[in-house]
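Coordinate-derived values only; no laboratory data. For clarity, every value in this text was computed on a predicted model and none was experimentally measured. Cβ atoms are built from the backbone, for glycine too; each structure is taken alone.
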Structure I
Amino acid sequence: MGTWGTRNFENDGSQDWIFEMMENKDGGMVADTLQFTINKEGHLDASECEDALAAAEVVAALAGKASEDFPEDPLENLDSLDLLATPALKKLAIAAVEKIKNDSEMKELWTDAGDINAWVAILEDLQKRLS
């Protein structure tokens, strides 16, 4: 996992996901990714978590509450997606983040690294920005 910090865009997977979404101008990727996360039975692997957290960050940014590490170019061009942070999309994002926080490979990795508290704080901040 190419990760350099606990923030949601401090890894290669989330960066790749958001730039692919913007390149394809595919706002549908947001809901699709979040829905996949909610529907997946069993353990979420780290790459699935990275994608879902990037999608949740897009929802927060669309609501005017972008994280400080949100990549600048996508942030400036989110309006090209023709996507709104509806209450239903926010609810889906909050649920996906909760699932990742409670049972995922990413949780295990941050626990093993000794950074679980910092990581949980980032996820709780995201959930607050989505509320």
Structure II
Amino acid sequence: MLYQFSLSTERQNFYNITSKVAESISQCGITDGAVIVFCPHTTAGITINENADPDVVRDMLYGLDKAYPDRTEFRHYEGNSSAHLKASAVGSSQYIIFEEGKLLLGTWQGIYFCEFDGPRNRKFYVKIIKSGL
């Protein structure tokens, strides 16, 4: 089963989409399996990280800005090469298992849509795969 979600974003931020992924699992009727969360954009990504302290997101954005700053040497005409670098570093998808209808995330983990080049109207997909065992 495939679910599509829309998201309006700010310039740069992480959006906790864990509840949307969990909602997809509860709607599909499959109790055991895996989900693939996929972002079809070249300047955004999907990651799993701590969802308890909002400073973690702030620190991650700060760290990514330091690791991938805008540079005058970049030649991409849109001027968003640093967003492309951040998206490649984070990645465009995550694979998460679930059992008994529940995501098997760690206590502090959440699933995030990562915007590096907003504001934009974005989308992401959740593909649910039934366990074959």
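Computing relative contact order in percent (Cα under 8 Å, 6 or more apart) for each of I, II, which one ends up highest? Intermediate results must be reported in sequence, preceding the final value.
Details: I: 31; II: 54.
Once relative contact order in percent (Cα under 8 Å, 6 or more apart) is worked out for each structure, II has the highest.
Rg and Dmax of the Cα atoms in Å computed as 13.3, 40: which structure among I, II? Source structure: I.
Consider the structures I, II: one of them gives -8000 for helix-only ellipticity at 222 nm (-39500 (n - 2.57) for each DSSP H run of 4 or more, over all residues; to 500) as calculated from the coordinates. Say which. Please report the intermediate quantities before stating the final value.
On the way: I: -21000; II: -8000.
The value was obtained from structure II.
Which one of I, II has FRET efficiency 1/(1 + (r/R0)^6) of positions 40 and 80 (r between Cβ atoms, R0 = 30 Å, to 0.05), as calculated from the coordinates, equal to 0.95? Walk me through the numbers before you get to the answer.
Numbers: I: 0.55; II: 0.95.
Only structure II yields this read-out.
Each of I, II could give mean count of other Cβ atoms within 10 Å over residues 8-15, but the derived value 19.4 comes from I.
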